[in-house]
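Asker: Read through the structures below before going on.
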Structure P
């Protein structure tokens with residue numbers, strides 16, 4: 001019988017809950033899933049692969065469908081830093097000449113922006129109607145990716161992000177209401193109300209890394225902020 005390799009165990013904190021979970025680095029078996037997804041050039045495929053890797057490597061009980069998008073992104077970056085090393089290479093284009101440059105990212109310096117900010121997710125729409133929002137999950141986003149237009153995607157994003165709707169003395173929990181009804185509610189918002197909701201969702205915590213490099217082709221300095229998971233693969 002062939003020997004079994006011992007895989008080290010580590011702990012990390014889930015950003016949105018503060019919960020400590022135990023995980024192991026991913027191995028070639030899981031990395032193959034990721035590489036196939038990256039080769040497909042599909043953002044959806046990469047996000048599904050990342051979700052599958054987290055499911056496999058996190059050994060503590062965890063409901064991955066309830067994790068926010070920034071939880072998934074941060075947890076994967078943490079996994080990646082222990083699996084392939086603290087630095088990964090990407091090839092961003094220069095903002096000036098558009099030629100690509102090899103740049104190494106220090107994964108240990110990746111943070112979750114806006115996590116500590118007290119963001120009010122309660123929005124008053126009228127004197128009688130208001131709502132509470134929640135941060136989007138990756139499961140929500142994967143469902144939204146099936147939409148055809150940016151407008152439909154934004155409407156669906158808001159619909160999935162509504163947690164509670166208040167109308168006078170009545171309280172409606174979104175989980176108890178059909179999605180079609182919530183979408184109809186979102187579509188009934190006026191422009192100002194719609195923009196206000198979008199602005200709050202735009203303040204959601206997100207993966208963040210400030211990158212600086214001098215273009216090896218034209219010599220110009222580039223400064224860029226990597227914000228989402230896909231930015232760390234380009």
Structure Q
């Protein structure tokens with residue numbers, strides 16, 4: 001068994017990878033294409049790896065956990081905030097397919113270039129990575145069915161809630177928890193919290209937690 005297959009089998013046995021579309025994406029999108037050359041031999045280890053500029057490519061367990069709760073569907077529009085080396089952007093593109101759309105945004109100029117090159121290896125012309133602007137996310141093509149955020153905010157950013165469709169889902173870290181938010185109307189959303197995560201920080205956003213109906217879930221055995 002190859003190291004790549006061993007990783008996939010581990011994620012499936014643990015119940016972290018469940019959905020057929022997400023399993024297929026993990027099978028078809030090779031993490032080794034998104035790590036730096038010095039870490040190629042460790043591409044299938046289940047922990048985060050440095051990609052330079054103070055950033056990391058996230059732990060496979062964490063990425064699978066997030067995607068299983070985001071549950072993007074074929075044909076949907078998805079925003080990937082903090083695309084880094086492009087791995088999650090490519091996974092999402094595989095999931096939504098050519099009838100969908102994926103936009104990754106990245107603030108670090110060097111990583112923006114790397115992410116574009118890496119994503120280009122897969123020929124997804126309905127997915128792209130762009131430079132982050134002054135506002136969080138990318139409002140020009142909002143609203144989105146799903147938003148994935150891969151860096152930790154201090155609070156739920158109101159700007160990203162505005163860019164989410166009513167009924168849409170956002171997965172994002174806030175401090176040391178991971179949140180699944182479902183937009184109910186306007187700036188109102190429900191949230192489910194999963195504890196015990198660690199991410200690199202998002203550009204500081206000072207937005208209050210808005211009206212919410214909470215559902216709590218314990219998840220204290222994972223992290224990046």
Structure R
């Protein structure tokens with residue numbers, strides 16, 4: 001299966017999560033069975049195959065859907081290969097094609113507010129990945145706790161969401177690249193954007209009493225620079 005990579009996010013302890021769009025414009029998340037994880041060595045900058053805007057051949061995959069992670073497909077990383085890099089125009093066209101105007105259209109009616117962000121209750125929801133064409137202004141910042149956050153409006157919500165874009169953190173996956181965050185924040189005010197979103201695996205956070213799938217901004221894509229040369 002060939003996919004165009006449009007989600008590339010950091011996880012704890014140097015692991016990554018990756019997803020892309022297939023020929024029929026369906027989101028596919030190549031994954032492995034726990035306790036295996038995908039490591040940073042699979043990033044192009046580390047000599048691997050995954051990069052935003054890259055076309056990757058995943059090899060044989062097995063659908064492994066579990067609500068809301070309906071996009072999951074088991075694959076063997078060693079059998080996957082880089083095919084080519086899309087042009088900026090090709091990549092932006094794909095982002096616009098899969099981009100939706102509404103978060104509810106992407107994630108379904110189970111998406112709800114949870115504090116200042118959004119979530120889906122454990123085992124609910126119609127999808128865990130999607131892209132939004134954002135017309136409203138967005139503000140990117142590193143908060144006092146060192147977390148990268150995006151403030152934006154969508155549907156009838158004002159959202160303060162965690163950003164997990166792997167380009168915005170150091171190799172430890174914890175330390176924000178503050179100068180890069182500030183650079184991207186300035187660019188957000190100059191061009192239309194598409195946001196790639198995901199829902200986390202179910203987790204209980206803070207004082208919450210329930211496990212939920214938490215809403216996060218996986219990647220920020222600029223029309224003026226879809227391939228992200230701003231991060232170089």
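Quick note: the coordinates plus some simple rules give every number you see, no bench work behind them. Because the structure is predicted, anything quoted here is derived from the model rather than measured. Cβ atoms are built from the backbone, for glycine too; each structure is taken alone.
Asker: Can you tell which of P, Q, R yields 17.5 when mean count of other Cβ atoms within 10 Å over residues 89-96 is derived from it?
Answerer: R
Asker: Here helix-only ellipticity at 222 nm (-39500 (n - 2.57) for each DSSP H run of 4 or more, over all residues; to 500) has been calculated and equals -10500, so which of P, Q, R was it run on?
Answerer: So the calculation was done on P.
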